[in-house]
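> The data blocks that follow each hold one structure.
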Structure 1
Amino acid sequence: MNPPAITMSTPLKTRIQKVSLIFACGTALFSDGYANGVIGSVNTLLTRVYGKEALSHHNYSTVVNSVGFAGFVVGMVLFGYLSDKLGRKFGMMAASAIILVFSGLAAASSGAHGSVGGLLSMLSAMRFFLGIGLGAEYPCGSVSASEQSEEPGINKGAWHRWLALSTNTMIDFGFVIAAFVPLVLFWIFGPNHLHAVWRLSLGLGIIPALGVFLWRLNMDEPVRYKKDSMKYTRIPYVLVLRRYWKSLAAISFVWFLYDMIVYVFGIYSSTIVNNVTGGSTDLTIVFGWNVVINLFYMPGTILGAFVIDYLGPKWTLIVGLVLQAIIGFFMSGFYLRLTDNIAAFAVVYGIFLSFGEFGPGNCTFILASKSCPTAVRGQFFGVAAATGKLGAFIGTWIFPPIIKAFGGPDSLRGNTGPFWIGSALALLSALITFLFIQPLTPDGMAREDSEFREYLEVNGYDTNQMGLVGVPESEVGEESKSRMSSEEAMVA
């Protein structure tokens, strides 16, 4: 028995419910963008409250960045395994709960007897555990969203679009809101109550986490997971690696290079703000320009989401990387002229960031979640995403010495050097994508699962134990036929 196709005559409520399931899985990544974005403003506030020397004395900046990245990597790798073995819903609910709890505890950070060092240590520790929850969303929420995006009833012409909008676009939207919230709170509380501003900026991260937690309560496992998971059987890792190591290595390396670029170039937002404001210390001006710069992420990710289903993730990724490289080289060559008009520099820099979101920002999620079988999708995605975070971590450490080697941040070469390097890395990523990453095909997830089963059987693996126990055939459906019927489906 096949699930009925959804057409334009289907009630709008039903069509919205189909798409809303994708967003229920992926929208929690908004918390990732918010948590990563807001910590920069919080650190600015902490410097004003406790003094730059106090934060430097406790090596706070280095510690909080290091433990945050460590938490992400732990969450991605650990929950990649758990989402495959215990279920997508378990992973998503656990991730939301962790984010909910540790967002609140981070906001409540304090030291014994008012100790600043104790407060900073607790805040760093809470950021580590929060990072685990945020990292868990990648192989749990994103993977589940990818599986929901190819459910019967979702228009094939919008499969990748909905996935991009529910994952990477949500992260970027989180960055925008994270820049806006401290500004609004500063307007409300004023310069004499910065304690309230930084604590509420962190604590408000509870709200989206709670909303997503409640949204997910009545969710079921995706049909793909029910049919092809290895929850109750041994995962043959040797066979998996033999078949998928090349695609995993290529996607992971592209993600590594992209995160190295995007996280490192985040440091230029503070440079732009400083130049635009003439070194102003007025938090209204500093936070206001931070909002403007973060807004540049949105056009790229939204436009890219509507292009992916036409060009395909592979070619959209290549186009985005090449265009980002061209803009980066342009900024390097015309740096002096652009900085004479800082508004022009900010716009061109924003376009540079937008092309990053247009291509690799959106497409790494899609390629990592749809280039492997359901049975190991969480682990495949978790390893690729963790490799990306490793690139971000390495980039934040190696680029300052690189800038210094080019002549320092006050020299022309010191300012243009990172753009030359970043643009070259973007071209390298485009070349790797062209040579080693395979394009996704229609019905690719269903076809890959079928071919993976055949591959396992040829190599002597018993596939009869795959899938969840007691799932009725009517619920799983006859995959190929229901896919044919869904070609006509339209989603508003």
Structure 2
Amino acid sequence: MSISPQSTPSRFHLSPNQRLVERSDSNPIPRWRGAKLVPLLISVAIGLIVRFAIPKPAPLSKQAWQLLAIFLTTIAGLVLSPLPIGAWAFVCITITVITKTLPFAAAFAAFTNEVIWLIVASFFFSRGFVKTGLGDRIAMYFVKWLGMSTLGLSYGLVLSEALIAPAMPSSTARAGGIFLPIINSLSLSADSRPKDASAKKLGAYLIQSQLQSAGNSSALFLTAAAQNILCIHLAEELGVKIANPWISWFKVACLPALISLLATPFIVYKIFPPETKKTPEASAMAARKLEQMGPITRNEWLMIGTMLVTVALWISGKALDIASVVAALLGLSILLLLGVLDWDDCLSEKSAWDTLAWFAVLVGMAGQLTALGIISWISNHVANFLKSLSLRWPAAFGILQAVYFIIHYLFASQTAHVGALYSAFLSMLLASKVPGLLAALALAYNTNLFGSLTHYSSGQAAVYYGGGYVELRDVFKVGILMALVNLAIWGLVGTPWWKILGLY
């Protein structure tokens, strides 16, 4: 909220050593701007109860039990949000150092992790797509070719995102930087306005279709979403080595992801139909937009070339002995040297730096929990419980995948969910004798599919809901229906496909 200079003296007072105070006509009313007190107290109480009220299991060290208590406080804060996620992560990692649970070097070791910097670089690439207009151009071509009907228009948008996804590794950036503005323009041209009864003419359907398809676009390619890269890293920490990760990820995901991707716009069209069925003006509008954009610019060509080189290195990096993060940093360096991006673009990408901070904290804590034996202790207990029920590994696999999916109703971030629970669930799957590659990849694909459950379940969900075209009850209704559809497609198609590939 911006405050004009003229209004500031009459309503607000700010001294160097005091918080912002809002005045009324009679008495000043202190306005607390720190952590939300109730979520803070609940989060801290959870950690204190675990640390001091629950007896430490004999196999675990005092250090391990204390770290688990702090980690649970961290996770509670991710769910309850007493502070923004980055600030809360910083507070919790500081507690681990103050209490001597971890030495400073161990607590902050993950800030040099390759995966973290690969994710940060991905935000910068996404900015390049938006800044050059290349993402808009690609989407407009698909709208021009397929946009004569509402269903065709939806397919045009969905397919263009799938094409962009491997080179633009942020589903949130794709949503906010490219597709929401395009959907808004198309909807307004069809007299479909946000926060209005006319939203259901066109805008609400396009939003729902794009949101529900985004999870499959992200699941199709390793580099399509930040959480994918983190999953691979965490799996390797638990001993699941994936040869040639980019190719392996795509090969295992391609059949169920593509079928689900192609089915989603049609199914959403049936369960949440738009009032407008024909959209000839959309194709014409896209043609006009492309004409206004003119020929492909120098920076767009440079962006295309750089991303082709970077994706090629991601695909063939193992053979060339070039790590994924090195390929990403090389691509970013080229964009900076050629002026496609400048350093101010990178500095202003707050999401990248925020992710660097809290992602590193979660990855570091998860790694230390594994090293101290907490993860294996929990997973063995769960695995033994499942064995006591006389369950074979396929049943344990289904139960744990379902629980991992449902728990996401408590999380407002896919990456936070991965950092908090991926290692624990993968360990439980491995302890239940689920084949390692199947367990690691299925859990990772699952991470993408639950991104459209609610309006808060992922960055792209928040972006699309913020567009104002979809009512909250429809977000939850379509979210759970499409979750069941996606899980059914991935189960029915993926299971035999993965058998053919030899995953089990």
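> Here Kirkwood radius over Cα pairs in Å was calculated and came to 24.3; which of the structures 1, 2 was it taken from?
Source structure for this number: 2.
> Match the computed value 36, 14, 12 of semi-axes √(5λ) of the Cα gyration tensor in Å, for residues 39-158 alone to one of the structures 1, 2, and report its label.
Among 1, 2, the structure yielding 36, 14, 12 for semi-axes √(5λ) of the Cα gyration tensor in Å, for residues 39-158 alone is 1.
> Of the structures 1, 2, report the one carrying the highest value of distance in nm of label points 7 Å out along Cα→Cβ at positions 199 and 231.
1
> Another one. Upon calculation of relative contact order in percent (Cα under 8 Å, 6 or more apart) from the atomic coordinates, which of the structures 1, 2 produces 20?
Going label by label, the one that fits is 2.
> For Rg/Rh (Cα atoms, Kirkwood Rh), for residues 143-286 alone, find whichever of 1, 2 sits highest and give me its label.
1
> From 1, 2, which structure was helix-only ellipticity at 222 nm (-39500 (n - 2.57) for each DSSP H run of 4 or more, over all residues; to 500) = -25000 calculated on?
Among 1, 2, the structure yielding -25000 for helix-only ellipticity at 222 nm (-39500 (n - 2.57) for each DSSP H run of 4 or more, over all residues; to 500) is 1.
> While we're looking at this one, here's another question. Using the calculated result 15.4 for mean count of other Cβ atoms within 10 Å over residues 55-62, pick out the matching structure from 1, 2.
Working through the options, I get structure 1.
Each reported figure results from applying straightforward, stated rules to the coordinates on display, with no laboratory input. Please read all numbers here as calculations on a predicted model, not as lab measurements. Cβ atoms are built from the backbone, for glycine too; each structure is taken alone.
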